[in-house]
Structure 1
Amino acid sequence: MSSTRILGIDPGSRRTGLGLITSTRGQVRHVHHGIVQTLDEAFPLRLKDIFDGVSAAIADFKPDEVAIETVFLSKNPQSALKLGQARGAAICACVNAGLPVSEYAPRHIKNAVVGSGGADKSQVQYMVGILLTLQGQLQADAADALAVAIAHAHMRESAGRLGLPAKLFR
């Protein structure tokens with residue numbers, strides 16, 4: 001019975017959520033969660049903080065695969081660009097470590113975890129706590145990162161049941 005360690009990432013230019021789970025035959029288990037808090041004001045240094053923080057999590061927890069949330073459309077183009085660059089820094093850290101990266105839209109993640117693509121953050125936090133049997137209130141970015149990892153675990157399990165190659169979902 002082989003388990004897969006999945007690192008979920010919820011990218012942000014100020015806070016990037018990280019959530020690590022194991023998935024064994026459709027059963028998910030919490031390993032770790034936290035955030036990479038960027039303290040620098042200069043944006044290039046924040047990107048370095050994200051790269052370094054994700055790299056450190058990879059070194060510490062040795063995930064097998066990574067799942068990351070895609071950029072949502074924003075009314076503010078500048079915010080969307082910064083979020084895209086934060087995603088890029090996180091993805092580069094993962095690829096630099098030789099890990100496969102899968103990307104999921106926010107609606108797909110919410111649907112996989114809550115059952116509704118239009119769920120709000122509090123519903124995601126609540127369901128992540130239930131699915132991983134966690135006590136207490138989760139920080140929103142960490143809960144979102146765990147949700148990304150759970151969505152990926154569900155997608156992997158579904159692919160396996162259908163006999164599809166896992167590479168289709170990376």
Structure 2
Amino acid sequence: MYQGKIFTVRHHAAIEPGGVPVRREVVHHRGSAVVLPRMSDGRILLVRQFRFPAGRFLWELPAGSLDPGETPLQTARRELAEETGYRATKWRKLVEFFASPGFLDEKMTIFLAQDIRPGIATPEADERIQARFFEVRELQTLIRQGKLRDGKTLIGLLVLFDFESGAMRRAR
């Protein structure tokens with residue numbers, strides 16, 4: 001139905017489990033990698049950019065689509081450097097999820113990046129990106145106030161906060 005630079009839309013006729021015949025329009029995407037950059041003092045780096053479909057500027061974790069032949073970790077490393085200039089020496093996969101599986105097959109993988117050091121950002125020509133570090137409490141407040149509205153960012157932060165609070169509970 002449509003072939004673009006980032007995704008393809010196809011019409012499918014299929015039989016679902018239980019023998020139910022269906023027709024579905026599916027957006028096919030190579031997948032994305034998301035980076036949760038964390039300084040040794042606990043601060044987390046977000047980027048702010050205008051998102052045309054949302055019609056607004058959003059604070060988000062750095063992220064990008066996998067290039068052909070690229071692994072999610074390779075994409076995460078590339079996107080962190082391009083969007084922020086930062087590089088990390090310690091990487092850990094936090095979670096994988098489907099962004100919107102009702103019509104989209106995009107799988108997103110979120111990585112925690114630690115031992116980060118600054119560098120020079122090299123954003124794409126059409127990207128206008130502002131980067132800023134946030135304290136964890138500040139991010140928690142923004143989440144409670146509904147001011148962080150990007151799904152991948154909410155998932156990444158909430159998974160990290162849950163892991164950390166679970167580790168704290170186990171240590172008691």
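Rule-based calculations on the coordinates, nothing more; no lab input. If you're wondering where the values come from, they're calculated on a predicted model, not measured in any experiment. Cβ atoms are built from the backbone, for glycine too; each structure is taken alone.
Looking at structures 1, 2, which one was mean count of other Cβ atoms within 10 Å over residues 120-127 calculated from, given that it came out as 10.4? Clearly, the read-out refers to 2. Look at mean count of other Cβ atoms within 10 Å over residues 56-63 for each of 1, 2: the largest one is in 2. Across the set 1, 2, mean count of other Cβ atoms within 10 Å over residues 48-55 reaches its highest value in structure 1.
Look at FRET efficiency 1/(1 + (r/R0)^6) of positions 24 and 88 (r between Cβ atoms, R0 = 35 Å, to 0.05) for each of 1, 2: the largest one is in 1.
If helix-only ellipticity at 222 nm (-39500 (n - 2.57) for each DSSP H run of 4 or more, over all residues; to 500) computes to -16000, which of 1, 2 did it come from? It must be structure 1, since only it matches. With distance in nm of label points 7 Å out along Cα→Cβ at positions 8 and 136 coming out at 1.9, pick the structure among 1, 2 it was computed from. This value belongs to structure 1. Between structures 1, 2, the greatest calculated value of relative contact order in percent (Cα under 8 Å, 6 or more apart) is seen in 1.
Here Rg/Rh (Cα atoms, Kirkwood Rh), for residues 16-95 alone was derived from just one of the structures 1, 2, and that gives 1.12; the source is 2. For structures 1, 2, calculate mean projected area of the Cα convex hull in nm² and state which one comes out highest. The structure with the largest value is 2.
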